[in-house]
1. Using distance in nm of label points 7 Å out along Cα→Cβ at positions 50 and 74, single out the structure from 1, 2 with the greatest value.
2. Of the structures labelled 1, 2, one was used to calculate distance in nm of label points 7 Å out along Cα→Cβ at positions 58 and 130, giving 1.4. Name it.
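We did not get these values from a lab; they are worked out from the coordinates using the rules stated. These numbers were taken from a predicted model, which means no experiment stands behind them. Cβ atoms are built from the backbone, for glycine too; each structure is taken alone.
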Structure 1
Amino acid sequence: MTEICNQNLINPNWEQHGYIQVYTGDGKGKTTASLGLAMRALGRCWKVLIIMFTKGGNDYGELNSFRELSPEISNNLKIVQAGLDRIVYRKNQNEEDAKEIKKGWELAKKVIQNHECQLLILDEINIAIDLGILDEDEVINVLKNKPDEMEIVLTGRNAHPKIIEIAHLVSKIEPVKHYWDKGIAARKGIEY
């Protein structure tokens, strides 16, 4: 892999375009889709930063997998959890949640301003905006001024209409059928 990453295999036209992608909707798979994209980018030697808003703790299968990547690949990956050891919802949010989320957003702004990665995944940032912890106008202003070559992915339910408007790609994941409706709890290895 080191030999591959030392070669310039990235499509030269890619450097001219980095887009804003949004994965939203009430269906399962938004984070999963963004992490699949991260794996694809890492396989092409891109520098990737994943900031997980509203999520803390270590009991996520994807974090276990990322920890086991080869050194050549993991050197291009950084994951930051900007949340407490739980999922944040409207009814359980508190000041500590807001503090962690805002720290994650400050990091994202710095990374964007300093061109520190090629792919930036802002996992569940739509939730942080929807909860009123982050201001959608500030997020939009930062996104509009991103480096041309940087790809940025925003995930989470309830993407703000202004975010959808400025995005280049929007996927709305809607549930058609889900086993949760029959009382099946989240399963290790599938939902986390």
Structure 2
Amino acid sequence: MRKELFNPDFSKRGYIQVYTGNGKGKTTASLGLALRALGRGWDVLMVMLAKGGNNYGELNSFKNLIKEIDNKLTIINAGLDKVLFKKNITEEDKVEIQKGWDIAKCGIQSGEYSLVILDEVNIAIDLGLIDVDEVVDVLKNKPDNVEVVLTGRRAHKKIIDIAHLVSEIKPVKHYWDIGVEAREGVEF
């Protein structure tokens, strides 16, 4: 193993991570990282772009955590209560996504958070709701100590190119293929 990987200076630096692909578990992976970071006393901001409503089990779990973690975690829902596709985007969707992106930018640039999760930002970029060049600019100019995670299918090549870690989650087999619909407690 390379000696520089153990340099303490590298451990204090914030990197850019991307969780993408058509498989299940991108948001779940980012939430696992959030839980790990909270366990180390980090301040965490999660902006859920393209996901609205409050009917998510993970949100319920985090809302019920002990107070020491509650004041370290901020979750913003920046979308309407629906799944976004090219054919169903409204002006209201565009406004909500932009509000969420503005909060995310401020959260990244402020340096107040050690970890910022941009959940489903790849989808928002793919649908043309957030400009990829603006995201790249924010990421390139983020404070050195801020870790940023971008989730969602179809990560843009420009995002992949600047990321330090990219995980592609591929489906091998899924029970949706046999007609099982999203289940409370498992998919949401």
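1. Going through 1, 2 one by one, distance in nm of label points 7 Å out along Cα→Cβ at positions 50 and 74 is largest in 2.
2. Structure of origin is 2.
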